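No value in this document is a laboratory result; all are computed from the given coordinates. What you see is a predicted model, and the numbers here were worked out from it, not measured in a lab. Cβ atoms are built from the backbone, for glycine too; each structure is taken alone.
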Structure P
Amino acid sequence: MSDQTVIKAPELDFNTPQLLRYRKVRALKDKAAEISIGMGGISVILAICLIFFYLLYEVMPMFKPAHMSQVAQYSIPGSELASGASSKTVYLAMEEQAEKAIRVTESGQVIFFNVQDGSIVSEKTLSLPEGVSVSSFSESAIGNHLVIAGLSDGTAVIFKHSYKMTFPDDVRVITPMIEFPYGDEPIELDNNGGAISNVVLRDSEAALFVIGLNDKNELFSSYLSKEEDFLSGDVTLEASDVTMPNLNDDVVDMRLGPDLRWLYISTAHGKLDVYDLSDHEKPLLNSRVDLTDGQYQITSLELLLGGISVLASDSSGSVSQWFMVRDENNEYSLQKIRSFNHSQSPITSVASEHRRKGFIVGDKDGHISIFNATAQRMLLDEKVAEGEINHLNMAPRANFLMFENDAGQLVLWSVDNEHPEVSWVALWDKVWYEGYEEADYIWQSSAANNDFEPKYSLMPLAFGTLKAAFYAMLIAAPLAICGALYTAYFMAPGLRRKVKPAIELMEALPTVILGFLAGLFFAPFMEVHLPGIFSWLLITPISIVFFGFVWANLPAAVRHKIPEGWDPLLLIPWIILVSWGCFEMSPVIEQLFFDGDMRNWLTNDLGIDFDQRNALVVGAAMGFAVIPTIFSITEDAIFSVPKHLSYGSLALGATPWQTAIRVVLPTASPGIFSALMIGMGRAVGETMIVLMATGNTPIMDVNIFEGMRTLSANIAVEMPEAEVGSSHYRILFLAAFVLFLFTFVVNTAAEFVRQRLRTKYTVL
């Protein structure tokens, strides 16, 4: 019996100082990594929350309600005249800074006073004949300070109140004055010397137009054409005859449009007549509408900023907005656009804002309401007096209002109403804007005209965003998913290692380059080769199927010369050849089927508008940018499907294609869905491609040949030009907020769907 050697296992000490030190260091590293990852996640969440609250901070002031507060109340300046002449107010207005105001009395007194305390700054008297008084008064246009006083002897005086601003010792001093730009001689209207009960004035570049009405409801006019001396710049006036219409009813009020064409006259029986004065010799009654259905009386007419819309107030406490609308036959008619309900008391005074489509209303019971025509809403309703509101006037900056009450007091109120044009209707609903034939969604934030009304509908921008994303995903999603499926499941590993990085490198291409190429190369190329583009889209898939069929039926000796899995490379020259053939045949196809001009055929025969930079161009460029993102994530998801699932399916008799469709794709569906959502988010937030590759026109049209404007592109274009704190500025932040919410909602829904898919297919 041989000796047996007993070998003892060595004793291992796992608590040596070196191992203890290693475990301690490792524990510290793990803890540091845990804390860093946690802080990183929290920082991301915190950053998203900060973005959310910052956008909300910039947006919320738009929805702040209007506010009024009384500033001063004092006796009407100059209400007691030593001469005993009438001190009844016929005109009241404030200057730009709301520091000085003007009051004109029935006796021709012009009183300038301080707005805050009513102290008189200066007094002047119009040169009126003995026994003549001011019987009517009117302003040429809102805020231009050119006014006309109709006199009791049938004449009228035109003057202008102006305010010189100086800064002695860095202190602002405003000096009011009166000017007579067309001379201080009265303009004769009624030859018989009847009192002018109503008068209107319009001063344009071409002419000065004055229309007066006497107590017998007879209209008189003075049309003075302007001729400017080229050398001296002096303006001479040349009178011409204008035949005025005969009126058959008592007139309450009248207004003249800025184009010197439309004359609006309201009657005592609630009718509003519109006369066309374009032909001075043959004025025509264009429209006659019943404003109150014979139930109420019209109290006044007022024009909104720009003079296109007329506001008719009545004794029921409501105001209606009307303007001329052109129909398809190029004929104009007066249309009621919207109504505003103030109160149950008769309206006594209406005043329009100088720079916005807003107006204020005062009634017999002392209520004042502030409205905005575009927003179609009442912003404020407040009782400010016990009696009737008279001569209601708004400061040019709409920050103060002034009126006379029944107690002989002048009352000054401050107004805080920064964003009256913002409402749900103005942002998301159709609005009937001046100059349009119907209500529509319009975005137009600026124009050269000072009377321009900004149009802030976000619907065209949201629609354009979804339209651009839809066409981009329509192109990118099938190509990326099919390419990823083939690369991950069917392609040879050696070829996959070259193709996948090459496609992923496309993601590094700057979008500004893609936009540049799309806008300056692809857009004009597509316009020239439009038949070739559609031929290529139709023929290329068919040619690929044809090539695959031919290749599959070639002798095995031929097919085996190409390593297995590398045969797709043969498609590259084939696709290039087919593409070249399509574009070369484009002129021939266009000549045979479209009379040599496919674009003209689309427009005239099919009624499809065509813009060079359109949704097809944007879809192709954005699709190219989105494909790498969707492809990479999808390919990883498909490649990560456990191989035993594929092998099991094949072992049970399924073909590779059946395995791919029924096993691999469902298992990888959570990752594929995530890829689509990330690609969708990329397309929605894309800026430069849309900015450079489309017409950037905010229209709502699904036509693939029309352009669009997206929310992100609009922010990029207009934010540098927006005044900080303005409605335009905050609405752009609102657009960013909408993008944020859209992305958040979509991602949340996507995560919910992804988790459901993961739960469903985990059993596999």
Structure Q
Amino acid sequence: MIKITDEEALRYHEEGRPGKIAVVPTKPYTTQKDLSLAYSPGVAVPCLKIQENPHDVYKYTNKGNLVAVISNGTAVLGLGNIGAMSGKPVMEGKSLLFKIYGGIDAFDIEVNETDTDKFIAAVKAISPTFGGINLEDIKAPECFEIERRLKEELDIPVMHDDQHGTAIISAAGLLNACEVAKKHLSDVKIVVSGAGAAAISCARLYVALGARKENIVMLDSRGVITSDREKLTEQKREFATDRRDIHTLEEALVGADVFVGLSKGNILSKDMVRTMAERPIIFALANPVPEISYEDAKEARPDVLMSTGRSDYPNQINNVIGFPYIFRGALDTASRSINEEMKIAAVHAIADLTKEPVPDVVNQVYHVNDLRFGPDYFIPKPVDPRLIVNVSMAVAKAAIKSGVARKEITDWNAYAEHLRELMGQESKLSRTLFETARTNPQRVVFAEGTHPKVLKAAVLAKENGICHPILLGNDEYINQEAKDMNLDLTGIEIVNLRHNAMAPKREKYAAIFAERNQRNGCTLQIANDKMYERNYFGMMMVETGDADAFIAGLYTKGTSVIKVAKEVIGIRKPYKHFATMHIINSKVGTIYLADTLINRNPDTDALYDIARLSADSVKFFNHKPVIAMLSYSNFGTDKVGSPASIHEAVARLQSEFPDMDIDGEMQLNFALNNELRDKNYPFTKLKGKKVNTLVFPNLSSANCCAQMLHALGDNAEIIGPIQMGLNKPIHFTETESSVRDILNITAVAVIDAIVEKKIKK
């Protein structure tokens, strides 16, 4: 568990600009015309349009992406009734989560009013501002009435997250936990400790999903809620049991299948857990101290399936898995409400996602390698990037089907792409790559076929229709690894290159290789030995036409793969060198970097080739290359060493290719700042042009720049390294490459193979 001090918490909220959220303009505002359009007189035009057609408010304002996080501070976290203003840090935090997980703008609204009627009136009065209302930290039973009336009286989505968020996430977890435990929801005996808003909502949703009300026992601070108890609230009466043989938590738990704790810490003992049914399911959700610790529950019952609200233990039930995406789907369909159909759709989407292979980004965050559906993983992790697509789409579809949507979504693929773009998971560039690759999928050899990342990437590539994967490696090991990772290898070819059955292939490849390299000291015996190595064998598959493209680099040093590529594939004429590039797709546009992997200290000839290769590659991606040759000096200010080599390369390129937009040597800031460059060096051939291609003076600077941009993030998409200049589509990954990186390189390799075949025709 991450430990923080009071001082750290205060400093986090205080330092810099106080608080956690701010308003950011979305339109230009630098010129007088911008301001005239933003406010007077231009702003009058959309005002009148909205007056004519109120629904146009979604078209001309941020209402459709704006949620109010509203509280009166009567039930703040585990702090209780601390007042509206005291709860403001929590509401700001909730607004932050809406933004970072769902791309939703959220304002925190603290209403200093405990009277139910007056609170409702205040929310109704401000509701025209918002596309949705998230009620937060309002005590029971008032919260039930507040939500009910607001849902009835407003025509925008209203959800009390303390109720329904917890219910949705825990219900998804319960469905999956029952599956792991080989139990049916309709049969399990459920004990719910707590009878507040969250507990009532959880029990209601469990029943809606198939649990039987007579199998649910609910407890409050007085013990088991029985139907003969006097002065029961309407909500408690709903789950009052007719049983008279149980009165305490200890008695209720005997033989129970499920414990759901929404009460207080340390009320569930190890002895109580031991009395539960076989493979018990325990959701200890009290915050910050659960009803029983994870360690104690496991010690008492090793067969327990355990969830808490904490991130440092498996199966965290965290509302952030649900509410950003539920509102996302509701907002994107301009829904009038969030109804039961939408909640149930969210439950199933969350539950189903857990059964799919886990993205490596999730494994990296939690420092694990083998998250897979089972006792320790039956709820998705909050950082799973697929949640926004899967859950939002499920909710949106349910909204449309149930009739509460005012906006139809007809192209679901485009909507999914929009959601990924919204959170920086995908760009137009990567989407174009995938779409192009899908038009003519090629046979791609993955050298490191046993690597977990490669297995995942190959399966995803197959599922996305971008290639026909071929995995090199021991077939028994690969199949077992895939089984352990719950990956379906159907339609994926596995080639065990060292198996006796591959002897004819090895001999064929060796003979071809030996003949081509006989004057480089290669005998047939040496060639035969090399064909037992995956890089030689895989590249020979491409060289002979048994495959179309090759990808390697996760296990092998880059220098080794480069050496093999030169020997087997060779450099494309008229070039004497080959290189790689990284593509940076950011808010300011697409930038190409070279050479990021191959040439350590390129001389004039190498720089000449790298620039030409870069120009060809940028054209390959449908951009007109505008190239800056980089250095620490500008245009001859330093006439020795690397700047001199660059200077000579530029002069040669400008002479031989007068139509090429290229200049240098220049510093990076001059390359990317048109005004600065053109003012100081008006003679430059790049005057008035925006540079999109950067050729670095050496490998260290290029690679460091690419890695720095990757580390800094800022929602920039980075694709690479992309090979330039070999005779065949041989592409490289890096040891730290993610599954997404490998998938992107696969798409590039496929397109490379498609283009190569067209050229040959």
Among the shown structures P, Q, from which was the value 90 of volume of the Cα convex hull per residue in Å³, for residues 335-406 alone calculated? P
For the read-out Cα extents along the principal axes in Å, for residues 111-470 alone, a value of 72, 53, 32 was computed from one structure; give its label from P, Q. Q
Here helix-only ellipticity at 222 nm (-39500 (n - 2.57) for each DSSP H run of 4 or more, over all residues; to 500) was calculated and came to -13500; which of the structures P, Q was it taken from? Q
Determine which structure produced the value 18.4 for mean count of other Cβ atoms within 10 Å over residues 199-206, calculated from the coordinates; the candidates are P, Q. P
If Kirkwood radius over Cα pairs in Å is computed and equals 29.7, the structure in P, Q: Q
Taking distance in nm of label points 7 Å out along Cα→Cβ at positions 255 and 591 for each of P, Q, the highest value is that of structure Q
State the single structure among P, Q that was used to calculate distance in nm of label points 7 Å out along Cα→Cβ at positions 343 and 383, giving 0.8. P
Answer label among P, Q for the case where distance in nm of label points 7 Å out along Cα→Cβ at positions 15 and 495, calculated from the coordinates, equals 6.2: P
